[in-house]
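FYI, it's all coordinate maths here, none of it is from the lab. Small disclaimer: the values here were computed from a predicted structure and weren't measured. Cβ atoms are built from the backbone, for glycine too; each structure is taken alone.
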Structure P
Amino acid sequence: MALRVAVVGGGPAGACAAEVLAKAGIETYLLERKLDNVKPCGGAIPLCMVEEFDLPETIIDRKVRKMKMISPSNVEVNIGQTLKDDEYIGMVRREVFDGFLRNRAVELGANLINGTMYKLELPETEGGSYTLHYADHSNGIQGEDKQLVVDLVVGADGFNSRVAKAIDAGDYNYAIAFQERIMIPPDKLAYYEELAEMYVGDDVSPDFYAWVFPKYDHVAVGTGTMKPNQANIKRLQAGIRARAASKIRGGKIIRVEAHPIPEHPRPRRVVGRVALVGDAAGTVTKSSGEGIYFAAKSARMCAEAIVEFSECGAKIPTEADLKVYLKRWDKMYGATYVVLDILQRVFYRSDATREAFVEMCSDIDVQKLTFDSYLYKRVTVANPLTQMKITAKTVASLLRGNALAP
């Protein structure tokens with residue numbers, strides 16, 4: 001009997017998992033509630049993702065080659081001079097980006113279902129099937145109750161994952177992202193042609209950063225903060241709008257968005273023949289808050305393990321087989337998460353440390369190290385002399401700003 005797989009959630013994670021599975025000839029069902037999904041997301045993707053996921057340039061709104069880091073006291077540091085001519089950070093709109101990935105999966109053979117899963121029924125026997133109960137929205141918003149029986153489930157249904165709840169995957173801490181899309185006058189939009197801005201300070205976020213990112217015909221202005229400060233999110237958003245006021249003056253808000261972001265992986269990401277990927281698993285990074293690439297990559301690695309251990313759908317993988325994906329993931333990216341967690345703990349804890357952080361970003365070696373790590377998704381190790389220089393400058397910056405005081 002051929003393997004049947006349900007992928008719940010049609011964002012970057014779900015779409016990429018479905019693509020790999022369908023391409024291997026596995027009977028794949030991709031369940032997505034909102035086919036016009038618009039998510040409050042900075043929308044930045046690293047250069048390596050364009051080639052690795054074969055993305056056409058038509059879905060990239062802007063190619064960012066310059067960044068400004070702006071300190072609590074409004075000291076500006078320009079970043080980007082280390083980039084080569086063909087290097088950039090891609091800016092996308094999620095409704096365009098997600099739609100492209102989802103459509104490609106369908107073209108390769110995935111069965112797209114416009115529906116909302118409200119219950120995942122677990123098998124009563126060890127080799128039994130999983131039954132998805134969902135509302136089919138193809139004939140209306142209210143939906144028609146239907147069922148789907150499969151051998152394996154990939155949970156790519158985001159922060160509020162019903163798949164995760166069904167397998168008792170455990171909870172995680174989370175941040176909240178709040179963003180306004182603002183249509184600004186053409187002369188002001190021209191300023192952001194190849195430029196993105198990141199602001200730090202207690203006035204815009206006590207534990208993260210705020211941003212102004214360029215899109216196709218507008219800018220995304222937003223901030224993020226962790227759970228204890230979420231009641232203040234609108235005040236923090238007012239803070240970033242005030243800091244960027246002269247550059248977005250005359251703008252018109254065209255959309256307001258908010259969404260929770262996981263702060264660390266769930267305690268259990270594989271249970272039985274159910275695997276979690278993307279936000280459902282908790283793959284967002286600390287410090288940068290990046291989620292798109294890691295969501296897509298985790299899903300692809302999960303799907304590749306399914307294809308491998310099912311022998312292209314000829315047999316049903318076990319829980320142990322699925323956990324191989326986690327071992328490979330942790331081996332490949334574990335160090336990245338540790339480094340970014342340390343950076344957030346050290347540099348985002350006070351305005352003094354943020355001032356030191358922005359000062360440190362003015363160093364060319366730091367810029368190259370940071371951009372190489374981001375663009376190519378690896379923890380880049382500098383040569384020993386450069387590393388010593390960076391460490392010394394980091395400590396000096398912290399000392400000058402009295403940032404090492406308890």
Structure Q
Amino acid sequence: MKIESLTLHRVSLPPRRVHRWTNLTGSIGNYVLVELTSDDGVSGWGEATALGSWGGDHGRYFGETLETVSHVLCDLVAPAVKGVEFSDRNEILRVARSCVRGHVYAATAFEEALLDLVGRRLGVSVSELLGGRVRSRIPLAHSLGLMAEEAAVEEARAVADEGIRTIKIKVGEHADREVSLVRAVHEAVGDRVELAVDANQGWRTAVEAERVLRRLADVPLRYVEQPVEGLHQLRMLRPRSPFPLMADESMWNAHDMADLARTDAVGLASVYTAKAGGLRGALAADAVASAFGIGTNVNGSGETGVGNLANLHLAATMTSLSEACVLPLSHRSDDPPTRVAGRMYLDDVLVSSLRYEDGHIVVPDGPGWGVDVDRDKLAELSAPTTAVAR
């Protein structure tokens with residue numbers, strides 16, 4: 001197989017409402033789609049969910065921007081893979097990854113596009129390429145960003161009525177206000193919905209985090225996600241927390257998962273396609289989690305439909321998955337499956353909306369991701385500048 005062209009498309013999806021979390025300085029929904037086309041005219045699609053302000057503990061992993069992704073893929077990777085005869089996809093990935101170290105978001109986008117391309121050429125789904133599905137529906141957790149209490153309560157009631165059974169509430173900015181908000185949401189939805197909170201490292205120390213969590217000890221939270229920064233603080237907090245802890249910013253790849261297991265810092269960890277440098281890296285983290293009994297979910301950064309399809313195929317194959325996944329319910333503007341539940345945007349680039357059933361997203365069947373990109377929608381939702389490496 002030869003790679004004939006690599007094209008980057010910048011897209012901007014209209015948000016249903018502003019979605020914020022602690023330490024996020026930009027906006028979500030402005031990402032890069034990667035289109036790989038082979039010499040026989042088949043195309044595959046990937047996504048770089050570049051967020052320049054979002055990274056790992058203590059700067060260990062860094063943010064990426066639309067500009068850095070474009071540079072890595074067009075100026076470094078494309079010249080190395082374009083027009084070369086390859087025997088299999090692993091050889092293509094080896095060459096692409098030898099071009100630059102790090103830059104996991106760019107690497108993820110390339111791998112996703114290649115997997116979609118290979119799946120389409122072979123007539124099999126990406127989840128089959130990865131070893132096969134263990135589930136065909138993915139439980140969906142609805143995320144409440146940093147928002148006013150009245151709005152959060154109204155939205156929580158709405159998504160509960162639409163079948164959502166897990167809600168994750170963003171916290172980490174103002175403890176008094178957020179303690180009140182979590183209590184209000186719990187009172188509004190009762191036992192119909194399990195609640196979790198995510199501080200995105202917003203509490204400075206384990207001592208501070210413990211003080212806040214003790215104030216919520218009578219609220220049945222399923223877990224607290226990344227309350228503090230770093231393994232040391234997580235390990236200090238775990239025996240003092242009234243709730244299970246989940247790592248997010250502290251968990252990027254299989255090596256991090258092993259560190260979490262060895263230090264006994266958390267019982268849960270969030271897995272991303274992008275943080276691990278692609279689906280294969282994410283599945284390596286899943287294998288470590290399974291070996292050590294760490295429960296997981298698949299988390300996203302508000303992807304477009306392309307990146308979200310990658311999330312779904314990953315979640316379909318993971319053996320450690322124990323928690324509902326925080327993903328968008330990607331849909332077209334003329335066919336929303338819900339009124340509020342899972343809806344981060346008002347439109348998407350896919351030819352059809354994803355199916356929603358009883359609080360779950362159905363993993364599409366069919367070759368590759370199982371859903372095509374609508375080129376008319378791609379043009380309608382495109383942001384300035386499309387880069388082509390031919």
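Looking at structures P, Q, which one was P(r) over Cα pairs in 5 Å bins from 0, in percent, for residues 132-219 alone calculated from, given that it came out as 3, 9, 13, 12, 11, 11, 12, 11, 11, 6, 1, 0?
Numbers: P: 3, 9, 13, 12, 11, 11, 12, 11, 11, 6, 1, 0; Q: 3, 13, 25, 22, 16, 10, 6, 4, 1, 0.
For P(r) over Cα pairs in 5 Å bins from 0, in percent, for residues 132-219 alone, the value 3, 9, 13, 12, 11, 11, 12, 11, 11, 6, 1, 0 is produced by structure P.
Taking FRET efficiency 1/(1 + (r/R0)^6) of positions 228 and 356 (r between Cβ atoms, R0 = 41 Å, to 0.05) as the measure, the highest value among P, Q is held by P. Source structure of the calculated read-out (semi-axes √(5λ) of the Cα gyration tensor in Å, for residues 188-267 alone, 22, 14, 10) within P, Q: Q. Source structure of the calculated read-out (mean projected area of the Cα convex hull in nm², 17.0) within P, Q: Q.
From which structure (P, Q) was distance in nm of label points 7 Å out along Cα→Cβ at positions 212 and 300 calculated, if the value obtained is 3.4? The read-out was computed on structure P.
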